[in-house]
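Coordinate-derived values only; no laboratory data. Remember, predicted model here, so these are calculated numbers, not experimental data. Cβ atoms are built from the backbone, for glycine too; each structure is taken alone.
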Structure 1
Amino acid sequence: MKIFFRTLYSILLLGAGIFHFIHERSFRKIVPPILPFRKAIVLITGVFEMIFSVLLWVKKGQDITRKLLAFFMVAIFPANIYMTVNKISFNPEKPISPWLLWLRLPLQIPLIIGALKLGKKDSK
């Protein structure tokens, strides 16, 4: 089961990281405008997501990887809040329902908890 979740998380991160480059302008919209260098933030977070997708499979350093990944998920949470509060859709021609945006926020919690559990040794 751990392999399944690690694979799922890894694919999710890799896909999201790639999309940061393919749809950079869309991702830039969800970075709060108070932050400078929004394009750089989008590209750097995309790189981090791709790096994490690989690091999840490296046995050495899994403890630090899972902690950094959880921290990363917390760090990007304000962008999700900004997207929700401002009803930002990646595709303006197809707006996202506000309730879906609000539903997305609590889904970040399992990603944070999951990151902390990935690679954690069973305590026996």
Structure 2
Amino acid sequence: MRFAVAVLGAGIAQIFPYLRLDQWIGVGGALALLYIGFASLGAGFFAGRRGALAGALSVLVGAFGYAVVAGLTQPGGDPGAFASFFLRLPIAVFPFILIGAFAGWLGAAVRGRAVAARP
């Protein structure tokens, strides 16, 4: 249960930078990647185990959440185009999935050290 809550929480938090894709230029792009990485780190930290998987899945949940929100709020899309976009999304965000997996692994490692250092 803790794994699912961590992934969903981080995924929902990651919808925000995806909704601001027009600002992903220069420093804005770097900040968006840091935001996604930090949310994935949190997913790995709070998931307890399988931190890399939690970080990667949180990126996918955020991207799919963005697709749903964008599909519902932006007019003019037909269901076929929406389905095509939805199916191509994992390939488009693959570099972010790798960043999320590394950040999630790092979050799990930080949690392991913090729990081990507890008196």
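Structural remarks
- Which entry (1, 2) yields the derived value 36 for relative contact order in percent (Cα under 8 Å, 6 or more apart): 2
- Origin of the derived value 2.6 (distance in nm of label points 7 Å out along Cα→Cβ at positions 8 and 24; candidates 1, 2): 2
- If Cα extents along the principal axes in Å, for residues 40-103 alone is computed and equals 44, 20, 19, the structure in 1, 2: 1
- For Rg and Dmax of the Cα atoms in Å computed as 15.2, 53, the structure of 1, 2 it came from: 1
- Structure responsible for -22500, with helix-only ellipticity at 222 nm (-39500 (n - 2.57) for each DSSP H run of 4 or more, over all residues; to 500) calculated and labels 1, 2 on offer: 1
- Identity of the structure behind 0.7 (criterion: distance in nm of label points 7 Å out along Cα→Cβ at positions 32 and 96, calculated), options 1, 2: 2
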